[in-house]
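Next up: the structures, one after another.
Every number here is computed from the coordinates shown, using simple stated rules; none is lab data. Because the structure is predicted, anything quoted here is derived from the model rather than measured. Cβ atoms are built from the backbone, for glycine too; each structure is taken alone.
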Structure 1
Amino acid sequence: MDVMTENKVIPKLRFSEFNEEWEIIKLQDLAIRITEKNRDNKIQTVLTNSATKGIVSQADYFDRDIANKNNLDGYYIVNIGDYVYNPRISKYAPVGPIKKNNLVLGLMSPLYSVFRFNTNEDEFFENYFETTAWHKYMKSVANYGARHDRMNISNSDFFKMSIPIPSLSEQQKIVSFLSAVDDKLQQLTKKKELLEEYKKGLMQKIFSQELRFKDEFGNNYPDWEEKKLRDVLFEHKLKSTGKEEVYSVSVHKGLINQIQHLGRSFSAKNTDHYYIVKPNDIVYTKSPTGQFPYGIIKQSKIKKDVIVSPLYGVFTPKSKHLGYMLDIYFESKQNVHNYLHSIIQKGAKNTINITNSTFLSKSLKLPVNFDEQRKIGNFLKSIDGKIELVSTQIENTKAFKKGLLQQMFV
């Protein structure tokens, strides 16, 4: 347990050469509030503060600009190195995130609080705000009004936040140690990106037939044939029995438990009309998602029956290996666009109007030999296994860092 006096504290985990108590100093004595406005709309780069991605371009984060570019004179100018508090509450930021701008000179909504530390050596504070140590104070001064998705805190109370601080030499040691963990994360992330690029290149070579597999005697398999999806995907139309969990479909995670993915259930109270998705089934979402304006197409990797909204299309592939190939093929937003754009009508609210029969009406060139399908599917699955292993290492490293943060700061 942290040892705390009226003005000083000691963390649970620290380097052995340090034994002094940490001093408690208010944020208003460590930093200045930034209130410079974007007069005459000189700056047009609008930023946002994401709990998971930090300070990012609003256009990249939302796939479009949310702010009115003709009326940005009331936005705060945020320099590189400035910190931003976003009062919006989320699953990943229960009191809102505080993040450092390491991106570009830009603008932030006046709903946010912007501040700058009085020292250039502020990485200690950047790490501190990744912990939950400051959350208790925020909750104690919040005025919970009508909006439950936003912390209602005055700037006066916000800047009275107390921050425990060690000596500069201990700050530097902590930052150096955590930087080594961050370097490991960056290496793993880069490794994952390279594997994903390798997989993308292989997918293109396989579907262009530049790369072909041989049978057990070293002979070529039969030529691929143009097949309408209705010849290889079949709609079983099975409905919920009431025992299955409700799942959603994610661009990066495929089929995933809806509560785990979105934080709560969005399903109807009665799910009798929801469709069952069996292991290896293909699901088409029929709704715009990020960079996939015509929806996403995924194979279920779940080893049990689950259910999805009746707005989705659910199909059983002729073979699970062919289903895996289609899953990989439709990971490409360009392939999804090429297949769907000519057969989809967009509704007034950007909704997608397409029947399941229309979805299955177009053709793709596909392998007809089951053994070739199996070899290709297993080959692609082995690459996915390597990517999944690196993803697990990334998540484990993040969890390790999170544990360190909670014990090294108070």
Structure 2
Amino acid sequence: MANGATRSGSGGTDRPAATPTRYVVVGAGAAGVIAAETLRRADPAGDVVLVNGEGEQPYARMAIPYVLTGRIPTEGTHLRQAAGHYDGLGIRLVGSPAAALDTRVRSLRLQDGTALPFDRLLIATGSRPTKEAIPGIDLPGVHTCWTLADARAILATIRPGTRVVQMGAGFIGCIIMEGLVKRGAALTVLVRSGLMVSRMINPTAGDMIRRWCEAKGVRILPKTQTARIDAADGALAVTLTTGERLPADLYLSAVGVKPDIGWLAGSDVAIGNGVVVDEHLETSVPGIFAAGDVADAVDCVTGRRQVNAIQPNAVEQGRIAALNMAGTRASSRGSFAFNVLDTLGLVSSSFGAWHGVPGGDATEFVDAAHWRYIRLEFDGDRLVGANVVGFTDHLGALRGLIERRVRLGKWKARLVENPTQIMAAYLATVQAAA
């Protein structure tokens, strides 16, 4: 059904069959762009509006570190490189952020005052940086690294010898280090918890990454955070909770992100860790869907609700949500936690329930001298999670075993004895069964 009256299960109000369905996609990251393109294919006559709050051409946020290293220009981050791509598909780009959602009259208000009526709407606004609540956080020279505008501001400052203090060593904090180090910055990283990438990997893997960064010339200060930032002699003075005072030309705040859903305040859309969705990516309000870093969905491994903010999930959720918006019933098998991180050339990854499950058991392999580590988490004879450092060849096999909840049988004992035999286990179980 390309357009017409309200579809079964998709909400909205009855409209004449000849009237094109009005689709509004809020957010122009991976989930939003895929959703808009899928809507156009599924409903050639529909009116598709893509709300791009930053006013840039839609781009891949995870490509920003490559801009900092100089590997690509800012234009290289664009999700679609062809000139006129969106116009050619009849997708209208609107360059103002969302301000409020009125679910009763089914209208989205933008910050520039524009009102966009809709029949189906997708919430795909992604994440936004968490702001440190400290004196001086709004001073010139203090930046986040989340948008192309942030990247341009950092590039305008960084020179060999530029003194940079970075608060945070999570996923974003670690991937931006390469650009700073490559450009010759004198980098000091503050790690509040003492554990690097603590929301992705365990202490053993985190300690390995810390030692790797220190070997590359980065000063790491564990269990330390910023108390205040002051302007001093044309630069910044960063006072730490330890009492130490660091001079800085640039301060980077990379303390984490959270779903960008503040504009939904006052709407009827149910909020948990993010926007609560069902297996069709539909929210508590019929006809309104959510995908990507805002979506609070069931995890396919643990069965628990959580926000798995990674691009593969965003792409798949955007596609499934769009199909349902256009009247084709489609279901998600659940989101999957899967992260791959490159920190100054050392690749680490985590999969599924990497911290283990109640009643589960684990095995690990450590080769600290060669920067290699594997820890596998089991629930019975199923592999449910993994932490990996320095191994890159078999990441697809690991994901396949965990995401498909494969029963390993005799291969569990072999993996317990030698966790590096992931590919052999995959070939013997997944492919043999296929």
Structure 3
Amino acid sequence: MSSALLIIERNEQILSLLYQDNRLVQVKVQEDNLKKQNNKVGEDSSSSLPLHAIYVGKVKNVVPSINAAFVEVEKGKMGFLPMKQAKNPIIVNRKYDGKIVAGDEILVQIEKEAIKTKEPGLTCNLSFTGKYSVLTTGKQGIGFSTKLGNKTKLYWKQKLEAWNMEEVLRKENVGMVIRTNVTALMESDTDVQDDSVETGIVRMESSNFKGAVYFKEEFEQLLAQKNKVLSAVSYRTCFSCLEQPMEGYLADIRDTYEDSFDKIITNSEEIFHRIREEFPAMENVEFYQDSRISLEKLYSVETRLKEALDERVWLKSGAYLVIQQTEALTVIDVNSGKIQKKNPKDDIYHEINKEAAREIALQLRLRNLSGIIIVDFISQNTKEQDSQLLGYLGSLVKKDSVKTHVVDMTPLGLVEVTRKKIHKSLKEQLAP
């Protein structure tokens, strides 16, 4: 499968577009802050708070009925802090006594972007994200990505035990989550035997574990980030930003699974050098300079983005989806189009539904649809086929990097899906 990650500079935006087999499967849009600063005089009060940035905010009021607080993060910019995300908070202007009250100056991190009329979501459980792991002040111990297999988890448990990582984390008062990308580090180490899960033994034959160097270097960097932020708290004023996140397109490269793309192509020399600076070991980075045809036209970016915003999505079989986003939820309707069922015992509608399920899993990711999603599949012959379809859709959405869950099928035959809200939908990101 050929694949490419395009980083395109356009107007005051930077687009990260992931293509697989010439099909656009993921889009993220970020503001080009440097261009905005050059083109506009003074502070842009309409700009959004960057995801994962860490601030000293001020609690404006606490609302017991919703068990949450509203925090002013920057002057005039509010955030929403659920109390379940405020365990063991760091309060700057007084000693914490088990309660958060109005007037507290508190350390918060932007956990979710502002979506429509909702303020950005905040947390007091600070996290510091790397390619292979995440350090967090909210939880102790070591956790693993749910997308890692048992064999990989066992492999890394043995590595971390050998490095006495639990004791190091305890002294630093942080927890660690091992990310899916650690799988790539295993390739530079050794053969992990297929019977390792059954035997409980992972054979590590290589004495020169290159993966350990990359993992430990990143761990030290994340630890330094955490210590720098916490040490700055005592002398920084309210509304100070203590930690600016990595540029969005660089975070996309870091967070995208390493086997998801063969190469990275950009039409910006500045972006090209930033990628090489941030990821010096990455060799598959290209600066596109062909004057005969632009990178956007070469990959039909405008056409692909237009298709990603269309309500109707055609399937190869001749059936189609209708995708409609509303304020409360997203509705996806599966239509048979001109396909006619020839025989009541024929499974053609079951096959169309499976084809639709594959496309729906892709569209959720492409359009970044989140919250409640209701899917109206074509009615099938048996309950067994309904159960098979639910299981099939569930297996497809498990591959999504954003937590997605197939809930159930209602008595009316509607399939309920939930997808975690982190970023704005593609429609909102591209809105002028």
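Here are the numbers for this structure:
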item	result
Origin of the value 1.98, where Cα Rg over 2.2 N^0.38 Å, for residues 241-288 alone was derived from one of 1, 2, 3	2
Highest-scoring label, criterion being distance in nm of label points 7 Å out along Cα→Cβ at positions 217 and 249, among 1, 2, 3	1
